[in-house]
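Okay, got some structures for you below.
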Structure 1
Amino acid sequence: MYTGTLFIISAPSGAGKSSLIRAYLQQNNSYPAKVSISHTTREPRPGEQHGEHYYFVNSKQFESLIDKQAFVEYAQVFDHYYGTSIAEIDQSLLKGVNVFLDIDWQGAQQVRKKMPFAKSIFILPPSLPELENRLIKRGQDSQSVIQKRMQKAKAEISHYNEYDYIIINDDFDISLKALSSIITAASLEQPKQAMIHQPLFADLLSPN
């Protein structure tokens, strides 16, 4: 039985998902956690390392893994594949490590079909104008790209009701506390605690 929890985390671009995950991982948390490392067929960018940022494979290798049903979810974005390995998740969960899947709503739907026990969190901006403001301040995209991201955001937000938890990322510190609370609550669920503390429960319930 898994003693770690799988968390699907989705958000429109600019809502603060990656920043919240990064901040959580930098905390001194009671429960170990990691972001799942995906497979991809694109070339490594400067500074990216195999096995640290992605598992870099060629198209033939990726398609072989698809045939073996090795992915809990995968997608083709333009000319490149991206996918999340089931084995990668299983190894961490069995060690008691919580795993974050940073994926969109379409990937989340795929994951739920194969791993219905996963907990899902949707992170939202406090308003569309604020989302656009954050994208502008980020300074990474042209105005035309920002408008495309805003149009896509509305379509993504329409899937909010498919998720277990919603965090409105208005105040970053409050949102980080909310994320931490969700992870703590999931880790304290009865089946997990019963599995982790079997000897304790046996001792507490043993006849005197």
Structure 2
Amino acid sequence: MFTGIIEELGTIEKVAFDNDIHQYRIHVSTEFIEGVKSGDSIAVDGICLTAYDLEKNSFQVDVSTETQHCTSFGHSKASHQVNLERSVTPTTRLGGHMVSGHVDGLGTVVKRDDNDNETVLWVKISADLVKYIAVKGSVCVNGVSLTVNQTLEDQFCVTIIPHTLQNTTLNMIQTTDLVNIEVDLIARYLEKLSQST
């Protein structure tokens, strides 16, 4: 489980392919790697992945072909930066919202407006995900917990404050870019409950 509060930007050092598995080595600070054990879950651009082969300033993750197809990892290359968050502990402050790291689908940035004190993004998503997006509700974009400002038939809008922009990969996002979307878990559970009555 994660919160959508990004701890650090990592850099993909190397991409390899072995038996239908894509292997990514990600460079991080020594502070980030402290306390991480082989087998721990780390959200990489919002995707829950298992870290192993830990070194002083890096770790490795395996990404299946299915995850490659369903997330932005299919377009990731060496030197690309990624948002990182370690899984929560019982003493973690839950500053964002409950995030599972299970990406629901890809969105496409259709508009970006940069103002003095904020950046506004419009993201187009598939019709089957729109029903889970609510104004003032939470959404996770590339692992970042954000509040929904507006919704349209196939789009939603979020506002990004300067701190978030400076400390995540959202500062590099441009129109036509693909982003990982995870809808609010509570919305999914409510749907399941309503179907069972």
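Match the computed value 4, 15, 28, 25, 18, 8, 2, 0 of P(r) over Cα pairs in 5 Å bins from 0, in percent, for residues 60-123 alone to one of the structures 1, 2, and report its label.
1
For relative contact order in percent (Cα under 8 Å, 6 or more apart), which of 1, 2 scores largest?
When relative contact order in percent (Cα under 8 Å, 6 or more apart) is computed for each of 1, 2, structure 1 gives the biggest number.
If mean projected area of the Cα convex hull in nm² is calculated from each of 1, 2, which structure is the one that comes out at 12.0?
Source structure: 2.
From which structure (1, 2) was semi-axes √(5λ) of the Cα gyration tensor in Å, for residues 76-179 alone calculated, if the value obtained is 20, 18, 15?
This value belongs to structure 2.
Could you figure out which one of 1, 2 the value -3500 for helix-only ellipticity at 222 nm (-39500 (n - 2.57) for each DSSP H run of 4 or more, over all residues; to 500) was computed from?
Value -3500 for helix-only ellipticity at 222 nm (-39500 (n - 2.57) for each DSSP H run of 4 or more, over all residues; to 500) corresponds to 2 out of 1, 2.
For structures 1, 2, calculate distance in nm of label points 7 Å out along Cα→Cβ at positions 28 and 132 and state which one comes out highest.
Top value of distance in nm of label points 7 Å out along Cα→Cβ at positions 28 and 132 goes to structure 1.
Read the figures in this text as sums done on the coordinates, not as results from a lab. All of these numbers come straight from a predicted model, not from anything done at the bench. Cβ atoms are built from the backbone, for glycine too; each structure is taken alone.
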